[in-house]
Structure I
Amino acid sequence: MAKLKNLAKVVRSKNAGPFEITFDIMFAEVGVYKRVKDSGILTPQLICKLYNVQPSDIVICMFFDPALAFKFTLKRIGNSAQGSIGERDTFGAQQHAPLLEIEIP
């Protein structure tokens, strides 16, 4: 088992417009990317559990082979707009932390 933070070259989240936050997990090596992809761990069900969202809150969730990457985009929590009252992270740059500890066989 290895933690995703030790396998990925980049794990990040960022603003994707006023109503969405996007997440990227990128790998430097094809073998590591295939290991993660073939594990079946990164799924919409896991994203829902980690971020306490419903499947309908996931805009996209996919592996992108040409970039050796996994990407997903979520609607902002509560479907509130960027910078609205109670919004916690206007740039979306601090939302990737739950991904770091995912265990990959």
Structure II
Amino acid sequence: MLAAAYTDVDGCETNRDLAFDVNCRGAVHVAQAARQHGSRLLFLSTDYVFDGNKDSPYTTNDPRAPRSVYGRSKADAEMQLAEILPPCCIVRTSWVFGTGGNVFQTRC
């Protein structure tokens, strides 16, 4: 299993093109390859696809309303992946950690 994302939320604000290249377009390419080969896809998304204004837990049916470039890049990816590969699994998490510290740096 491989994972890739541009997870520097602040960095995404100043590097919009990189955020969308990695988080959205990269995920789209993976979904297209998965569809072509009959593979499954697990997409790690984020709670940043929401605006944070809800007073109760978000559900899978709540509308996306990202307030940051990072959130928009992941929300756009979610929408496109659902079209390309409808049976894909999208997991929204608020924090992923690994042995590398404050970034997603783990090997599976």
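Results, tabulated for the structure shown:
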quantity: Which of I, II leads on distance in nm of label points 7 Å out along Cα→Cβ at positions 45 and 77, largest value; calculated: I
quantity: Per distance in nm of label points 7 Å out along Cα→Cβ at positions 13 and 93, the highest-valued of structures I, II; calculated: II
quantity: Answer label among I, II for the case where helix-only ellipticity at 222 nm (-39500 (n - 2.57) for each DSSP H run of 4 or more, over all residues; to 500), calculated from the coordinates, equals -6000; calculated: I
quantity: Computed 33 for relative contact order in percent (Cα under 8 Å, 6 or more apart) - originating structure among I, II; calculated: II
quantity: Computed 0.55 for FRET efficiency 1/(1 + (r/R0)^6) of positions 21 and 53 (r between Cβ atoms, R0 = 30 Å, to 0.05) - originating structure among I, II; calculated: II
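All of the numbers you see were taken from the coordinates with simple rules; none came from a lab. Quick caveat: nothing in here was measured; it's all calculated off a predicted structure. Cβ atoms are built from the backbone, for glycine too; each structure is taken alone.
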